[in-house]
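So, here come the structures, one by one.
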Structure I
Amino acid sequence: MIKKANNITNDLKLVLASASPRREEILEKLNLKFTIVPSKINEENFAIDDPVELVKTLALEKAKSVSNLVEDALVIAADTVVVYDQKILGKPEDETAAKKMLELLSSNQHQVITGVAVLNSQSKESYVEYNLTNVKMTAMSEKEINSYVETGEPMDKAGSYAIQGYGGLFVEEIQGSYHSVMGLPIHQLAKLLDKFNYGIL
């Protein structure tokens, strides 16, 4: 049992329902103690056109699937999509797809939408939020796109870029949450954890 400065008592352990190194890194920087139990849901089974509903649904379903595997835990799950011209850009299937996505994003603004869910594995009580952040990309030359794809970084990223990596070289401006673009909006996560009387500070 950990006593926090604000008198909030953390009785439940934290479980991150994700294999994402970015989300793991974010939680580690908050000095949170947690275990990782990746969700195994098939995201292709959820044919939802609205990106906000999609990320909220997937985040909650990920949390639910992992909650059946752990006891006495608050399960944190998230899902992120990139939206350009009202079309959802997922993870690229190959380098050609990655290059096409980056060509679309070059010189343009797009939205990064992240859904985050926290679920109590004991009571099954859950809360879900989402964050929408606008991202403006600088102009990318064909050479820059090719060089970036050759690093391999875009291949497991929604929209084919990582703001915290080389992809940050092409991000001209963001309006919203940097951490949400990484994959986990920490300001909203803190609010959700607070609903379970779990304090980060």
Structure II
Amino acid sequence: MNLCFATNNKHKLEELQALVGGKFQVQSLSDIGCKEELAEDQDTLEGNSLQKAEYVFEKYGVPCFADDSGLEVETLGGAPGVYSARYAGPQRSHDDNITLLIRNLEGKTNRNAQFRTVITLIDTQGRHQFEGVLKGTILSTRKGNGGFGYDPVFQPEGFSKALAEMSMEEKNKISHRGLAVKKFVEFLGRD
């Protein structure tokens, strides 16, 4: 089965390929000739993932799935949430986002947070959404060199290290994206 993953993010593609293994042929946006930037202007993760998958399916006629992920920090009322990638501004700098997050949590004792991913699949059978959640806490300093995004300051529940200190294999076993992809792959395997 050929599916388009509505991304050109190299890190997401690598993570996803590792998660699905050889079960499906996953193409990126550039693989199907989609060069335009996909809009993400909805106010929920569900809305953004649906918007991207719908656009690709309607314009290119290819079964497509898209994800949107966000870091939701309890004491910040769920922020940065849907704005996680551009939390510190439109430049989408991981470093700037982490710096702002640490600054906004100064003096706060509640550092509970969760990563949440929503995957939307659109194919000839309709629309389907899958969610994955990884609970943890925000560290006050960066740790590790792996991963991307907020991984250096996110410590998953039950672990003593940040996501950025884990191997891709370790991270995929527990990650929010991994949990959502697992549900997604199980759904596809039912046919």
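A few remarks follow.
- Value 17.4, 55, calculated as Rg and Dmax of the Cα atoms in Å, assigned to which of I, II: I
- Taking distance in nm of label points 7 Å out along Cα→Cβ at positions 121 and 145 as the criterion, the top structure among I, II is I, with the largest value.
- Answer label among I, II for the case where relative contact order in percent (Cα under 8 Å, 6 or more apart), calculated from the coordinates, equals 23: I
Every number here is computed from the coordinates shown, using simple stated rules; none is lab data. What you are looking at is a predicted structure, and each value in this text was computed from that prediction instead of being measured. Cβ atoms are built from the backbone, for glycine too; each structure is taken alone.
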